[in-house]
Structure 1
Amino acid sequence: MTPELVATCWTTAGTVRPLDASEVSPHTPGARIDAVADGGWAGLGFAHADLAAMRATTGFAPVAEHARARGLRHVEVELISDWWRDDEHWRPRWSLLLEAADAFASPVLKVGTAFATPWSDLTPLVEPLRQLAIEAADHGVRLALEPLPFSMVGSVPAAADLLRRVDHPAAGLAVDFWHVFRAGTTLEELAASVTLDQIAQVELDDADADPVGTLFEDTRDRRRYCGEGVQDVTGFIRTLTDLGYTGPWGVEILSDEHRALDLATGLDRARRSALRCFADAARP
């Protein structure tokens, strides 16, 4: 069976990069929706900057209607950070993301933490994340906490332990393959540390053997298309499938190479390379 593939927000963002002065894509939301639908994808994602620009211009409703009319079943929204801070300056962004999730009927909202040496004690995050989950559940949306090897929550096992302490069904996990292997987590450790009910989102990509530049520079500028690097993408697919995961698979390609391609060409290459890995994973 063909997997449902979602072109995550950066896969269709064009020339902009995370932490650029402006993260608003040069492609209109409608152009991104059409390119994704024409390319055979099941959905796409939008990041906060694009959502803020969308709300300030057309509003969410016509974009959501366009996505539904083109048959897209999954629209992801991201990203909320700073939710553990007492000053609550993050609240306006949180409100925007919840409004967008409502409009697009998004089942998942991605959650991040700050760049840092990974914390050994995540206790200060337990109650804030539980409160965020309670608020998300009121909107029928689930959180997908994404651990990064250069952030406060540095690995999937650490994030899974945190979720067990949070103990709320709306608090879930985003499992991004790049962040799994760059954190040094083996597929065996992944399978042993995560339970199926914790997985809210899965993302695919690939990379070279060693990082180029900092970990952030490598993840932003040097990701490879699935199967075109040296990491075990097929093993990752098998591991998640063996855990019982049957949801959509995000394809998150961030690289100078990908950004240099036109939207349709980049999407076609991202989708075809991912599907080849699924075909390999299905073989005995």
Structure 2
Amino acid sequence: MSVVAVPTATPDVRTVPDAGAPVGIFDSGLGGLSVLRAVRAVLPHERLIYVADSLHAPYGERDDAFITARTMAIGEWLVSQGAKALVVACNTATAQSIAFVRERLAIPLVGVEPGVKPAAAVSKSRVVGVLATQVTLRSTRFQSLLDRYAGDCRFICQPGHGLVQAVERCDTSSPELMALLESYLKPMLDAGADTLVLGCTHYPFLDRAIRDIAGERLQIVDTSVAVARQLARLLDANALKNSDASLELMPRFCSTADGESQRQLAASLLQLDAAVEHVDIPSRLASALAESPLA
């Protein structure tokens, strides 16, 4: 596995890329591969760079300043690699830091957020379950979604402690994972939920496990395709959409950890057999953020 050196100087975040430049996709770990899968389906001619910050996963157990520092550092690194747009494919990072990062990077950004609005639209029982990280559920951004779109629906919000870690080690069906997942889903089902919002990009890889537990009693709301379509709209609006079908389409995979779990998950769930580069991306803003409140 090769090592990519990170520039010691702060990257020039104002460089304007061209349409042939890659799109950067970033997650705290492997969950954003579910977004990458949707982006490849919607935008098959785009070059992609995927960064998994697996060395620091899961973000759902980190403090706000740490999450913002990591999101900013990885966003800057992707810009230094020529990215023309950035997808923050992590609900926790989006909820906590996308506004901060959007003000500081000169490329279009797309975040992800739990599908509260579509869930409220499709639920017939008016009871909806939400699986998400604790940071996402406590965030102002998520509470704003509930205030705007919940309507007459009752939302049962469950922190998915342990689920990210399971996906990170490529566990999507072990007895321990199934028991943990059932402990989260059963109270929702007992309360009459007919819809489940997957509020973390890791969780779509647990779709089969959820089906094994809930059968057809739950409609699953996953916003990955909506994120890919929003990226397509932003690229069009900024004249950055690639139309050259001759470009190499295999994503470039990078990880701040050893990358082995990422390689395995990409191969087994995305049918992409690709090497994973180790990258070292320091958090240059960490000390500054620790000393002052976030803007």
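List of remarks:
- Read-out mean count of other Cβ atoms within 10 Å over residues 84-91, computed value 29.0, structure in 1, 2: 2
- If FRET efficiency 1/(1 + (r/R0)^6) of positions 92 and 156 (r between Cβ atoms, R0 = 25 Å, to 0.05) is computed and equals 0.80, the structure in 1, 2: 2
- Relative contact order in percent (Cα under 8 Å, 6 or more apart) derived as 19 - corresponding label from 1, 2: 1
- Among candidates 1, 2, the computation of FRET efficiency 1/(1 + (r/R0)^6) of positions 44 and 268 (r between Cβ atoms, R0 = 25 Å, to 0.05) that gave 0.95 used structure 1.
Just so you know, all these numbers are worked out from the coordinates, no wet-lab data involved. Every value quoted in this text rests on a predicted model; they were computed, and no experiment measured them. Cβ atoms are built from the backbone, for glycine too; each structure is taken alone.
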